[in-house]
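What follows is a group of structures, each given as structure tokens.
Any read-out appearing in this document is the output of simple, stated calculations on the displayed coordinates, not a laboratory observation. Note that the structure is predicted; figures quoted are calculated from it, not measured. Cβ atoms are built from the backbone, for glycine too; each structure is taken alone.
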Structure I
């Protein structure tokens, strides 16, 4: 327990995040609570000394928690590859790596909890479970929040609720989100209509890494919006009901494609066309989307382990966003190896 240097331990202890990858339309569920300590400026306006005090105070609280393992990572001491790994698993945000002040992340594997200190708020408590498990996430997040609340006074006003750096988080400070892969809906071009509908009821559609990011292929993040004026349970139920509707629609789309030989042939041809291109840069997310769809509609089969390797191979080459495009730094040699692997998959 404490600050660790062996990265293999972190890799092993955070595998729960994607343990249900490709088994369900909902990849993960997340509940995040934003909290700030009374009497201190928010992180965007804080001094180094103040941020250090907050960090030390909170770490002492976490080290006293009655859990078997509590890992503390110093973000400033991590290599780029290690930071990217934490971002890929949604354990930290990209902004957290770049904020330049004292930043520590706490990982509690047995509770599937990660806590960012001095991100946009002093505390970002997040619980991530595989599949659709928003209520379970909330139960654990609430337990952690109550534990901390006994030892520190949070910034709170009776008429507003918890005070946060972003106005949309004021109130409960809660954001619920799910990561979904919907290849059937996207292939049949029903995504725009569905997304327009759910935006009208206050559900945000975001990319793979959340706010400000693009979807990776057919993987999207659906998130609750403003938390003021609503209870935690109301926010969770609203998001959960929308997710269940989308799951049902995705199931219908997959069945429609499975029964249509022409649609299945079209998917197979699209994958072959992309794999024949000399350079995969700019085509990775599209290729992955079709690959997922081919598996979902039983055009071909892939072992889960191999599919995870392909996904993380793609994500590790993600470079930056450029307007509406995703740029990749994908070497020619690595591209050849990947294409060879995909050829093996689709030609079995």
Structure II
């Protein structure tokens, strides 16, 4: 995620902190300092940091549950609105998604039980302690609220994924997602209405829930299309390649002369040896080294797919390698196409506009 800074790595998972979270801490520290001095500011900032530690542990709960099913989590990013665990791919089975979704709130349940035993029993379901109680009481109340909020059956909260997993046991994944997304959008309207009458912050939550639900519905539709069509249905067939010995100026000329952002790199025999992305090209140009060639700055760890590979499998490969594009080979191992995320979007748009067609 852009604008995020790596902190440290745990169990192969990179923990990142978004720059907006640092701005939030600075803003809170300044506000509390203005109200009560340095002691008050320090205590409140410590409380916020402990709160987000609970959120990070919540996300690690998802990550470790996903790991049990062979799904890695490259990173977790800490945002002002919570944490985001980026899974390499979504689980294939409803039961797997159910377990992964529940794992996060279960972490908060364990934390709450520990705080309850440690002396926070007076805070049980008492929101007033969030402001007036001791540190343990406040953290206990917050963790209970996190569990209840996350289990609301609305995307993008965990409860929305639990609902989809349960529905997917009786209907298709795409239909289950659509139903769960509709429920989520209904909750968004409720939050928005309550925000107008009570707390404006709920309007922000309503927008967050509505956008998250809409994105999940679109993603499910995309996945349904991706499952039914091979890569050859919508791959880019007209594209430019670059040789390993090409100069960076040649790469710049190709970038400006075409609509491509990423270029397959081939050797003398025409075999794919890597991929030059626009970002890597721009970074290389900043070095101002005239001796650099395309082969020096290209990515060599790019996998390939074949024309018969399903979009679903191709996107999983792209996610696992974090590739902006993937070369497509035919049965003779010749480069015949290029797959980008925009391809499946365009295919989905065509299928949505022509629902009577079953294929391309």
If semi-axes √(5λ) of the Cα gyration tensor in Å is calculated for I, II, the one returning 44, 27, 18 is structure II
Comparing I, II on relative contact order in percent (Cα under 8 Å, 6 or more apart), the highest sits with I
Comparing mean projected area of the Cα convex hull in nm², for residues 68-267 alone across structures I, II, the largest value goes to II
If Cα extents along the principal axes in Å, for residues 140-179 alone is calculated for I, II, the one returning 33, 25, 15 is structure I
Candidates I, II; helix-only ellipticity at 222 nm (-39500 (n - 2.57) for each DSSP H run of 4 or more, over all residues; to 500) computed = -14000; producing structure is I
One of I, II was used to calculate distance in nm of label points 7 Å out along Cα→Cβ at positions 148 and 292, yielding 3.0; that structure is I
